[in-house]
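Student: Below you'll find a set of structures to go through.
What follows is calculated from the coordinates using simple rules that are stated; it is not laboratory data. On a predicted model such as this, the values are computed, not experimentally measured, just so you know. Cβ atoms are built from the backbone, for glycine too; each structure is taken alone.
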Structure 1
Amino acid sequence: MKIRLPLLVFVLFTGQAALPQQKIWTLDECIAHAVDNNIQIKQQELQTRYQKNALDLSKMNILPTLSATGSENLSWGRSLDQTTYQYSENQRVASSNFYLGGSMNLFNGLQNYNSIRKYEYELLAGRQDLQNIRENISLTVALHYLQILLNRELVAVTGEQLQVTLQQIDKTRRLVDAGSAALGSLLQIEAQASQEELQLVNMKNQLDIACLDITQLLELTTVEGFEVAVPEIDVDTNAVTGDTVEDIFLIASGSRPSIKSPELRLAASEYDLRIAKGMRSPRLAMNHSVSTGYSDVRRKILGIDPATESVTYGDYPFAEQFADNRNWGLGFTLSIPILNGWQVNKNISNSKIGIENSRYALDGAKKQLYKGIQQAHADASAALKKFSASLKAVASMEESFRYSEQRFTVGLVTPVDYNISKNQLLKAQSDLVQAKYEYIFKTKVLDFYRGIPLTLE
């Protein structure tokens, strides 16, 4: 069954007209603005970028390393001519050397592969953390938005009751002037009006505080001019009877990022254990290099005299030396861990502890989720009962007040009794408004756990 409760007409006794350029914020706009400007969300976005970089680096570790060096040297004194293998004395020698080389891991216990998988899961977990923060911020904004609507209705109810009291003051004053009523009746009604004016001021102050709270949540610099749209809200009394706590938990545990994140971190910790075990494995690496050099003391063999077997030397240009002196290298290195201070075993033990801790974190998240759903469902059920009872109370109090007002007008009821009846009606109306929004609060929390988008339409 649906009971449609249009919002009461909102009356603010400020005597000021709304600004023509004033922006009216809808719930969707408030949520979008909060998500775009929340500092905690921005920090988590940076954290996910760190995690993305860590994943990229783990993938790059598969590639071979390559580095290049070059040097230019000058020396004086005794030097060796690499061509003749003879020493020259008191000669300045200029030489250049160039090296390009690196290494590549061929096997290291699959540590690189397991590292990639670990960082993939950590990145996915970080994204779930980001989504969880966004959803929690959205829910908080929605609850603050509803708090403003609640305070607006309370102001409206109090304002309407004050208007009724002011009208009654005019009627009573005319009766006093005509001699049909005592002056004390007028004074008591005026005292009641003063109390209601104070109550209206308090309600407006609460509304201002609610607006301040949501503007701070939206990271707005000022609350001045802030106004929210007032949608027509349907109170669905079937919202808590359709699904049980177990049904909602089953939906939430399969979709909520607060559960997915610890699940992914558990998977990452399992790969962390594989990485630690991989340190026991032998490592095979390939080394590769190419080098060349130049020296200005080196001489080029120009020819050999067959008769005398004497060698003729000449200048050895840089370009020719650079090409002729090239050297290529290729090698393999096998490293077998034997004793390393028990570090590998301790790393494996710590990784197992990490897995166990991740399991506890997942179990804790599930229990916390179940308790939250259980509490929200119980609160929503209680709020629905309170709302239904408040509907009956308001209907009864309205009828009672109309009867008291008619009798007071003809002098059959004292001002004290009239004020008691009026206060009872005001309390019943306020209780109805509070019960209505309390029920809406709780059902929106249940919708949040169900994965239903937050909306008031």
Structure 2
Amino acid sequence: MKSPARYGPAYAAVTTLFLAWGFITSLIDPLVAAVKGIFSLTDVQAQLSAFAFFIAYGVMSFPAAAILSRFKSVPTILMALGTMIGGCLLMLIAANIENYTLVLGGLFVLAGGITALQVAANPLAAALGSPEGSHFRLTFSQAFNSFGTFIGPIIGASMFLEGIEVKPGIEVTEAARAEALAGIDAAYFWLSGMIAMLLVFFFLSRKIVGEAAPDASSTVIRRGILSMLKEATQSKWALLGGMAIFLYVGAEVAIGTQMAFFLNSDSIWGQSDAVFNIPFISGLIEKYITDSDGILGVSLQEAAALTAIYWGGAMVGRLIGSALLAKVNAALLLAVFTSGAALMCLYVFSVGGVGAGFVALAIGLFNSIMFPVIFSLTLERSTASSEATSGFLCTAIIGGAFVPLLVGLVSGNSSYITAFIVPAACYLVLCWFALSARKVQATNDVAEVATSH
């Protein structure tokens, strides 16, 4: 038997993968704000960045499972990392030739690689060590994923948004535009280098990692993607779970990608310095946004950095939620969290003002447990196989592509405050899903589920 300590470096590298895809995913938030100013886009056009990224989950989830079944963990990870490098290189080219269409293409390729990476890395993190420590290792790796989502908006804001504003009547200078493009170029250059280092490590350690990698199910290849989808759509609870994942991811991503615009608007923090009296917020801005503008109110760059609080709330909420789930019925807790998020969105929509900015950032705390609980509740009740149900639920992450477009359409025709009615409606439907799940007895055992997207 191989010593678990032998897998320490490999597990550290896998955990780095979790951090990397969390960081890359949350970079979308400041990127949406940046491209709107750089390319003079509408809200809907800017949200196409989120669309291009998250549509890859719907396109690649089942194919990624098929690749893993055929080629096993390490080759799948190598292919995923190579695809991600290709996406980063497309982003570099797009920044240098100033082409938004190519930006969208780069984001799609990058997210396609991340999708395959997640399919392979989740079971691998659990397998690299002693069996009794598998749950701890996966949870620990997911903690780094959450940390990545926290630091992404801060670093992205500092690199992409210096001097960028999107308010009506304010033009982006050529100097600010060039600096923002250079920041995008630099960010994805360093990301490609980091990913290349990971690729080399996994290639050199492929034998050791391969020994620990779990055997992938050949179900997807044997039965085919269309057959699996057909089975999932014949299960009421697989369909309900897919709808829930679609709405949850859509609401979470839509709020995150609009948060900078929302906080920067004059009716929230755009004309107020009150938020800088809070030590944590002022410290965050002073530490990471080094060239403070000194102008009244929160700038777009400062607002984008503060989006980190939204994702940080989800990180903290996962810790709190994990403790609560040990004592409280999962469906009931999901109902409480979804109704809380809905009420907060409705507060923003109906009240507005400086206080609404704090309420909006706190929604992340309530988002925290939604994905894993929806996933597990659905698997427990679905009459379809776990492979078909899981694949269908992962495909439903495309909600992150479509709901932000709707939110952008609403904000573009009204205001960023009014747009909160869309995620409010999503959370209310999710509350109904939770209450419905509580009334139905679980029929399947669920050993372990993915805890992030």
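Student: Upon calculation of P(r) over Cα pairs in 10 Å bins from 0, in percent from the atomic coordinates, which of the structures 1, 2 produces 5, 22, 32, 26, 13, 3, 0?
Tutor: Matching structure: 2.
Student: Assuming 6.5 is distance in nm of label points 7 Å out along Cα→Cβ at positions 149 and 285 as calculated from a single structure, say which of 1, 2 it is.
Tutor: Checking each candidate, the match is 1.
Student: Taking Kirkwood radius over Cα pairs in Å, for residues 125-364 alone as the quantity of interest, name the structure among 1, 2 where it is greatest.
Tutor: Largest calculated value belongs to 1.
Student: So if we calculate distance in nm of label points 7 Å out along Cα→Cβ at positions 69 and 253 for every structure here (1, 2), which label has the highest result?
Tutor: Top value of distance in nm of label points 7 Å out along Cα→Cβ at positions 69 and 253 goes to structure 1.
Student: One of 1, 2 was used to calculate helix-only ellipticity at 222 nm (-39500 (n - 2.57) for each DSSP H run of 4 or more, over all residues; to 500), giving -22000; which?
Tutor: 1
Student: Quick check on the output: -1.14 is log10 I(q)/I(0) by the Debye sum over Cα atoms at q = 0.15 Å⁻¹, for residues 117-268 alone, derived from one of 1, 2. Which one produced it?
Tutor: Of the structures listed, the value fits 2.
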